[in-house]
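Each value in this text was obtained by applying a stated rule to the coordinates, not by laboratory testing. Predicted model, so just to flag it, every value in this text is computed and none were measured. Cβ atoms are built from the backbone, for glycine too; each structure is taken alone.
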Structure I
Amino acid sequence: MNGVFATSMNCLECGREYGLDAAISTCPACDGLVDVTYDYARILEAVERQELRTRRVNSIWRYAEFLPIPAGDAISLGEGCTPLVKAQNLGHAIDLRNLYFKLDFTCPTGSFKDRGASVMISKAKHLRIKAVAIDSSGNAAAAIAGYAAKAGLQCYVFAPSYASEAKLIQSLAYGATVYAVDGTRRETYQTAKEAYQHFGWYYCGFQTNPYAIEGTKTVAYEICEQFEWAPPDHIVFPVGSSSNLVGCWKGLKELHRLGWIPRLPSLACIQSEGCAPIAAAYKTGSMTIIPVEQPKTVAEGLMISHPLKGNLALQALSETKGSAEIVTDAEILQAGKLLAKREGLFVEPSTAVSIAGVRKLAEAGLIAKDELVVCVLTGSGLKTREAYSKLVGRPTTVKPSLEAIKAIMRRQS
């Protein structure tokens, strides 16, 4: 379980190959995205599918053979291995009999970003990096800051000034230096890029760092293992940078290549109406991503106007015969409220996007009522409580007596 079967990093644009010790985010030659490659024949020799049942590792490092760092060098907080639960009430409301939720918001820092953070920070520590940097609207920043704290690394966070205060406070609590950039998400990225290039910090952005995908792909292994290696018909993601969807796609392809699963599930990309460059392209049959000039949505975590992995997301949707949908802010908030009220699951608006989307896909007949569907729930609602405050109301103030409660109950009846 301690062997490393990653072999190199390869540019997806120009094909140049780099060693695993190269501290790069994009190809130095063409600035293209870089992908980690593996010796799958050796993985097959090293591990059998059935062997996973005996492992007592409750983190993504359960799948160490598929990760590019020795398991003994992992920086882990117990990320991954999140619950998969079947809908008890919501499935009936949207006429889906086999609807499941993958509770990735239960990861240690409150979002799926912990998967990628664990691998990126493990790699940084392995390379003897002293400081890391990230630009993020919140969840990714919190994840990188938390894992950097665990690893003893300095962390610099660049966040757009509109980011939820709770998420920024979380990063500050982990000891990160946080800069709130008074500008767009794109301007925040450019500011971070100038800084990390100037100071020599290791960049841990989910849009470009190749090790982010190596972490997020583990959601595919978990879902398939939890279904006894009979994959669902559809896996639905809320999408911003698309690191989760693209990572899942890579994980599924690896499992299929090894013969561990018989087919690839259809992937679904759900985006907010205020920032939907990938979904808009796929729904119109285009393979060209058109950046959004002025993104605006209650799903702040998905406001990626120019997703650098957008074309990979389109390839994933095309290859898996997937689907895409666009939802409004009103639909997002209602979906979040419905999920909490019907299933007891409280998620942030950026996550509720997937619930609003699966409902529209079912209504459009793109998902049949008997098909097996998994909605990946990515971030905790505790980080964005203010988003729901007007929708759910305020607590009822009462005097400390039973008679006061009875009086209110009488008025309500």
Structure II
Amino acid sequence: MRSFCSPLCFLPSLVMCQEWTALPDLPGSARDDAAAFVIGADIYVGTGMDVGFNLTADWYRFNTIDQSWSPVAAIPGGARQYALAVAANGHGYVIGGTTGAGATDDVWRYDANDNSWSLRAPLLSAVLAAAGGSYQERFHVVGGIGSDGAVVTLHQVYDHATDTWTLATPPPMSVHRAAAFVLADGVHVIGGATEDFVDTDQHLLYDANGGGWSTLAALPEGRYASDASAVHGGAVVAGGVDAGPPVAVRGEVWGYDPWSAVWSAIPPLPSGPRRGAVLVEIDGRLYFGTGSDATQRYKDWWMLEVPVNMMEPTSDPQAPFPIPTTGPLHVAKAVTPTDHTLRLLNSSGQEVRRWTATEQVLDLSGRAPGVYILQIEGENVRRHRLVKTP
């Protein structure tokens, strides 16, 4: 297989040569603006616009164990583009998009056990090209273009346990074709385009616990139609469109380290400039493909194995130790009075374990190796990044 060697250096204290490896192409038509979600070790990719400028409804499963593709059931709600895809509790969800006549409000859930789709509660307001993700058992759908063709100032939240939608605090700036990723601190919305297709470099964070938005370190340059994914507690943003002038599709890739709040350049995509592609992560591996360079559409598929950043020892007296750890983890009783709660969050911000602060030794047995956040809650909230090794 072809490979492209690129030094991956956005994670501080670790620089090593990593290879983008070319995997088998998507078996369907080349396309852009597809949707993708992850269930277990499988990546599901579907919908989008094909090389004949036709919307598509077909879906395919990529098995990351044997690196093979297979077709799955097409979405029954009709061919579409610009849909948002998320996953939770072993199901994939496809939200909104366009079926060719403006934005749609339908929401479809995919069940991998019986290879079937079912219709769920519709959006409160139809949108296409929205950004968002799954955080603490809820889906956040931010911005996008409404049924009247205008950019919306909306933040719609779906509770998949009750199949209901509510409105949350809207973002301070609404855009369409933004990228998004989810970390332990909340939902990050990156870049996007204004109604006049002016690119933005905004980096907004929605803290679902506090219910408000904040502005974080901006992208190095404005982009829309980029792709983003969390990985190892940080994130990667790839490709997109620079509104110029002149307008150009770009191939730059940036990594975000939330602890230093710094964006760093990574060598560009091995397949060249790309917008409207898909980018997902499984077990520290990034999978990237499809999209367009504004001349042609693609069906290629690439993988990059991302190294875990082993954080340097900290002098913070409140920090747990040791890091990295095989478990158990120790905390200092003097800085965790009994009115505090300790919550262990995974890289998607979901709580996976909880303790009271009377416990000084935290049992991490049963937790898979990876990056976690220990959140210490009391008068203030402090977050510490953990690395659990086998």
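Out of I, II, which structure matches 0 when helix-only ellipticity at 222 nm (-39500 (n - 2.57) for each DSSP H run of 4 or more, over all residues; to 500) is calculated?
Working: I: -11000; II: 0.
Going through each structure in turn, the value belongs to II.
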Q. Here FRET efficiency 1/(1 + (r/R0)^6) of positions 39 and 239 (r between Cβ atoms, R0 = 30 Å, to 0.05) has been calculated and equals 0.75, so which of I, II was it run on?
A. II
Q | Comparison of I, II by mean projected area of the Cα convex hull in nm², for residues 23-246 alone - largest value held by | A | I
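Comparing volume of the Cα convex hull per residue in Å³ across structures I, II, which is largest? Each step should come with its number before you reach the end.
Numbers: I: 155; II: 135.
Comparing I, II by volume of the Cα convex hull per residue in Å³, the maximum is at I.
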